[in-house]
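What follows draws every value from the coordinates through simple rules; no lab data is involved. Because the structure is a prediction, the values reported are computed rather than measured. Cβ atoms are built from the backbone, for glycine too; each structure is taken alone.
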Structure I
Amino acid sequence: MTSPLMLKSIPVFVAFLFVFVFTGSAAGFQVEWRPVTPEELAMKEPKVEKDADAEAIFWETRFDDSKLSKLSISHYVRLKIFTERGREKFSKVDIPFTKGKKVENVSARVIKQDGSIVNLKPEDIFEREIAKAGKAKFKAKSFAVPGIDIGVIVEYKYDETIKDDSISGERLRFQRDIPMQKVTYYVKPYEGTTLRFSSFNLPELRFLEDKKHFHVATLEDVPAEKDEPFMPPSDEVVKWVYLRYTRGTEGDMWATTNLIWSTVLKKLSKPNKEVKQLSASLVSSAATDEEKVRNIYNYVQKEIKNISYDDSLTDEERDKIKIKDADDVLRQKMGSPIFIDLLFASLARAAGFEVNLVLSADRSENFFSPNKYPFDSFIEPSSIAVKIGKDWRFFHPGIPYLGFEQLPWYQEWVTSMLVGDGGFIWKATPNSSYEKSAAKRTAKLKLNADGSIEGTARFEFTGHQAINRRRDDFKDSPAKREENFKEEIRRRISTAEITDLKVENFDDNSKPLVYSFNVKIPNYSQKAGRRLLVQPGFFEYGSSPAFSSSDRTYDIYFSYPWSEYDDVEITLPKGFALDTGDAPGEVADGRKIGYLKVEMTIDQESNVLKYKRNFHFGGGGNILFTLSNYPLIKKMFDEFHQADTHTIAIRQQAVE
């Protein structure tokens, strides 16, 4: 704490701070720090959010696009630490970068409450790999903040240089996971261009040009972005501005987009003689148009090597493979996902189907529409549309874990551009029903008198519940896939002992993804005298409420509809019988958007408790709800959780 007496000595330090302080580095650059004010040093509590652990006094970013060959970005951040959680959160800084981006001139310092300064030493900055996806390596310049403590000011700077890039397409985030007293962006466009600023989730910001030709905009007292369960994607909730160099009208832009991609489709998927012969062979035995398309789909997915997912190829071998068009894919019997999709399109065209290339946005990032986000960079090739009868159907054979007519969830329910020879149309991709993304879970268990439970369990996943697991584990070894599943169980039930785990159908996307295993959980049931309190809903054991807070900032959003079907048999311990055990009541809303029904019976002769659970959410395709519906959604999920964790009592019978 700083006393009033101590404040009298602060001007000595302030006089020093008001002279620009610079620190030399091993690279020879000099750092200029802005003066720290007495008010900033003396600040005892946050200004923007009273419960904040830390707060940005200012957060400034400068984009300089004045040179054709590179984009330069400079960052300057000043923070105030208020709590131990704030100290922990900002005790280490990672500055991520990838190939083509250079991070340099990293510097940081801590100003303590008495005005003394601790500078980051250049030798304490190191580079490390933080992630890897295929050939792409994600690295970070990292450092531990020296002398960080409650009450200090932390500030750091760094510069980024990106080759052959421009500010067109950049997102300026005016909201982060920390409240900010002031956030400012400086943007210098390339000379002679017109830069458009589009604001989202905030009033239209005015960027005013300064003497150095930077366009400047500032927001003050910006609250932190909240992290809430089942919230919409970031683009839909945070305050941000999109930058784009203008190139004519929006209509011209979409027409140009169609011209480019329709040319690609026409040129790269035009069927040659070999493609036509193969197509005729594939559809010759099919009785319906759907069977014809399915035969083509199965061929390109199973008979063409997908070089992006084939682990037998090294990165160097992949680089040497050159694919020109769909004909080349067939000739070499290999291709990347986009070229496998194009071969599928070529074979379908040869079979007489109308075919379009589909350009979609990513629903995990935003809820795209051409009116809301009139930017061609928001959409990219995602699938192939084939007209079967009167309906457009969507296919993505270039992704090996996607079955016939399956899309990843983030490409469903998306307004997409269908590009073809006759122009383009906007059409929403379909949203899978909850029946198509199901988890069928069965268990045969034995409850022991000591409260432990053991037996066999089986999970069968379909739809997105299978796709997501196949996607996440696709490049892992079988042993790693097993460990991933075990870890998923242990995150909910830390004491679960899982043995003899088998994974079935991982590489066959036409079948459910199956996990079967033996399981034992100590202390599954709680003892209460001669009673054991048992949760029959085995697969929901250890689960937590979906929504714990009574307050909410954002709308409620679920990725996709889903369902769960549980069938559990529990043999009760010898000498125990049911004491109290009514099944929980049915939970449902009037439209059955959400639904849960539990049935319980007991076979007196075998002393086996039989439990059946039928659950779904997202009926009618409803997965997005306005904030005003939060009390109802929370109430429903609280009732789901109460029913799922419902317990019964069994009593040890007296020995006669």
Structure II
Amino acid sequence: MNYLKYLTVLFLLIHTNSKCQEKLNIEFGKVSQKDFVLSSKIINASTNAVIIADVGHTDFVGNKEGWFTYVFKRKTRIKILNKNGLGAATVKVRLWKDDDTQEILEDLRATAYNLDGSKISETPLSKNDLFEDKLNKNLVDKKFTVPGAKEGSIIEYSYTIRSHFLFNLQSWEFQDMTYPCLWSEYDLEYPVTLNYITMRQGYDSFFVNKTAVGHASYSVANVNNDHPYAKQDEDFNVSVRTIKSHWIMKDIPPLNASGIEEYVFNLSDYIDKISFQEAGTFDGRTKDDVKNSWPRLTAELMLEGEFGRPILDDNFWLDDQIKSIIGNATDPLEQAKKIYYYVSSNYTCTSHFDKYIRTTLRDVFKKREGTVGEINLLLISMLRQKKIFADPVLLSTRDFGFNTADYPEISRMNYVICLVKIKDTKYYIDASVPLLGFGRLPINCYNGHARIISEKDSGSIYFYPSSVKEQNQTTVTIYNDDNGKVKGKYESSRGYYGSFDARREIAKKSVKEYFQNIQFPSGPEFSIENPGIDSLNQLEEPINVHYDFLVNKWKDGNVIYFSPMFTESYQENPFKAEDRKFPIEMPYPIDKFYLLNMEIPNGYAIEEIPKSAKVAFNGNDGFFEYLIAHDETNIQLKCHIKFNRANFARDEYNTLRDFFAFVVNKQSEQIVFKKK
């Protein structure tokens, strides 16, 4: 019996302790001296500020429209460790609005607590410290900086958002990009008359992850319409089951804590986060599936005055300009190219993160500038005006984040390109980026799913990084001339995107400066002669860089150390960290081929020469070849590194890191010549 009592007490103690651990051990609004002392395994010398606690809660109340409003509340406490952490004291709250209503920010409070000796001073936020930034017709940012914040401060802020926009239920980020978070907690309770799909992203584990069924009563009124939950001008109590969810994460490092930003398109795609999609409603009699669909979204966009409606209109005011642009061209492809190059050469993009028309196409045409949406929708209008098939395509660029084909989230798509169809050939073009050839897209657009928005022929398409073919071929020839000098020729056919980058660099500087920036290998002294770039102005073609060079002087006359990879080697491993948390996302599959044909310098013989090697990566996923041969007068080296895909899982990181370590080491090996 005593043993049974012991087990019962032990169980109660464990259960009570578990419950206590699930509760935050601070009280917002009350700061003591001991709160200024922090200790955590995720705080280190590089930490500039610490999110001590970030707590959010969303529930629902009845409203005067006979339905529901959600109420989101947030409380946050942060310790600023040094001046580099002062950015944490500036807070942005984003609100949604439309023509009829908007989200309301209520009960905003913020205070800076500073420890002066044994006294704690408080500096509260005033109404004059709140500013508003209107982003567009639907989004407004409320901004404030907590007054009195300085090194060593503890800051707190809290606010409430009241919203009728049930589709825009607040998401919650448990992780910060810059600062570690000791405690992040979010609660959500909604009536079963509403239905939400919960989506999770990130890698860190929940400390608490619970969902249960609850019960609540809601008072709704029907002032403006005839919703079945309330008669006209009458309050009505609705008692229903609820879905209650509770999430907690503890000791979450900042997303960029490891410093691994190389080969990640958008770190925010991997932040620990939950978000919600409205899926349906039930008013007691009828179930309504409100989950969006691509056909529904397409129909709405094509009628939207800031997107599809202007390209459906007869834009006759463009006719004279189009006639001037195309001249005597009668072939539809030639006409399309002339219109495209006119727009890309004469219009300046003011934002690559706005898919909408914020003014009018006529105004964009007149001012010769606009957002990516405005410029490419103007391009589509001009092509359609010439009866050339053209449709907009929506997508998310790499630096904006991913979007999914499964569910249309218009907020996750920031970019518009143009689909042109001539005869049976499709061309994807983007006039917002100068120096881009017809039929080419910026590499930033190769980010997976995209959606054709059309009144007739909508559908999903995919621009995968692995589909990009980008080969770089370089040939170096070194020979002894009749006057006893060592000379050479360099020729490199760049891939298209390497060519595009070179064109942009030259446009900012000059061809002369481009060649001045060439980094030659250490050892001999080189000088360039007869530099040139072929196809520089033929924007649809890759460029060919070539020059002659003269070896002016060997560093040591008796022994020559020569790097046979010339300018084409990897100088360091792109993957330096010992481990990695995120997938590896290369812009496109690497494909670099290098050929060296070299005459041994007169009066010298080979003392040392690298050995040939070949290494495969994951079977057929890639390889590295280093094949070298020589005789008494000549050396030939063929070096080829190639991958068949651009994306790699994080569990492939160590293999990839070792692969590149081998490449860097091999390409750094030198040929040693000794004077005879």
Please state which of the structures I, II yields 37.9 when mean projected area of the Cα convex hull in nm² is computed from it. I
Once mean count of other Cβ atoms within 10 Å over residues 237-244 is calculated for all of I, II, which comes out largest? I
Of the structures I, II, the one that 22.4 was derived from, the read-out being mean count of other Cβ atoms within 10 Å over residues 429-436: II
Out of I, II, which has the highest value for distance in nm of label points 7 Å out along Cα→Cβ at positions 221 and 597? II
If distance in nm of label points 7 Å out along Cα→Cβ at positions 189 and 629 is computed to be 7.9, which of I, II is the source? II
